[in-house]
Structure I
Amino acid sequence: MLKRLRWMTLGAGLGAAASLWLQRRLRSLLDRYAPVRGTANVMGTARQMRRDLRAAWRDGKRQMAIAEQRLRDERDRRWAQRRQRRDAARDEAA
C-alpha cells in the first residue's frame, strides 16, 4: 500500500512539475514573440506590410515592363541590323 502511495505521489509531483515547467516555457516563448504594444500594433504593422507589398508588386511590374520593352527594342534593333546587312548583301550580289 505504501509503495502505491509513494509512486502515485511521485507521479503526481513529477506531472505537476512538468506542467509548471511547460507553462513557464510557453509563456516565455509567447512573451518573446508577442508585440510590445499589443494587437493594435500588430494590425498596424500588418496594414503597413500589405501597403509595402502592394507598392513592391507595382514597382516590380513597372520595372519588369521597362526591362521587357528594353529587351524588345534591343531585339528589334538587332533584327533591323540583320535586315540591313542582308539587303546590302543582296544589292551587292545583284
Structure II
Amino acid sequence: MGPTSAIVLYAVVWFMVFFVILPIGLRTQGDEGEVLQGTHAGSPAHFPLKRKLIQTTIWGTLIWALIAGVILSGRITVEDFDWFDRLTPPVLEADDTGA
C-alpha cells in the first residue's frame, strides 16, 4: 500500500467512524423539554463537536491501523475476494500463422 492509498483509506475510515459516532449520546431539545421557538424538537440541545472529533480521531486511527496492518501483512489480498475468477489472466491461444 502506497502513501496515497493509506491517506485515502484513513479518510474513508475516519468519516465512517465520524458518522457512526455523531448520534451517540445526542440529547435533543425535545428530550430536554426546552424547545426554542423556531427550531424543531429534534434539534440537538447540546452538541459537543470537539469531543466527537477527538473520539472519531482516536477510534478512526485504531481501526485504520488494524485494516492497514492486515493489508500490509498480506494475509488478505485482492485475490481472496475474486469469487468469480475474473482476475486470472486470459489464456492466449497459439498463433496459427507460424510466425
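Identify which of structures I, II gives the largest calculated value of FRET efficiency 1/(1 + (r/R0)^6) of positions 22 and 54 (r between Cβ atoms, R0 = 41 Å, to 0.05). If you can, show how the numbers build up before the last one.
Working: I: 0.50; II: 1.00.
Once FRET efficiency 1/(1 + (r/R0)^6) of positions 22 and 54 (r between Cβ atoms, R0 = 41 Å, to 0.05) is tallied for I, II, the winner is II.
Identify the structure, out of I, II, from whose coordinates mean count of other Cβ atoms within 10 Å over residues 14-21 was calculated to give 14.6.
Details: I: 10.0; II: 14.6.
Checking each candidate, the match is II.
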At a computed -16000 (helix-only ellipticity at 222 nm (-39500 (n - 2.57) for each DSSP H run of 4 or more, over all residues; to 500)), which of I, II: II
Please state which of the structures I, II yields 2, 10, 13, 11, 11, 10, 8, 7, 7, 6, 4, 3, 2, 2, 1, 1, 1, 0 when P(r) over Cα pairs in 5 Å bins from 0, in percent is computed from it. II
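Throughout, read-outs are computed from the coordinates displayed, never taken from laboratory work. For clarity, every value in this text was computed on a predicted model and none was experimentally measured. Cβ atoms are built from the backbone, for glycine too; each structure is taken alone.
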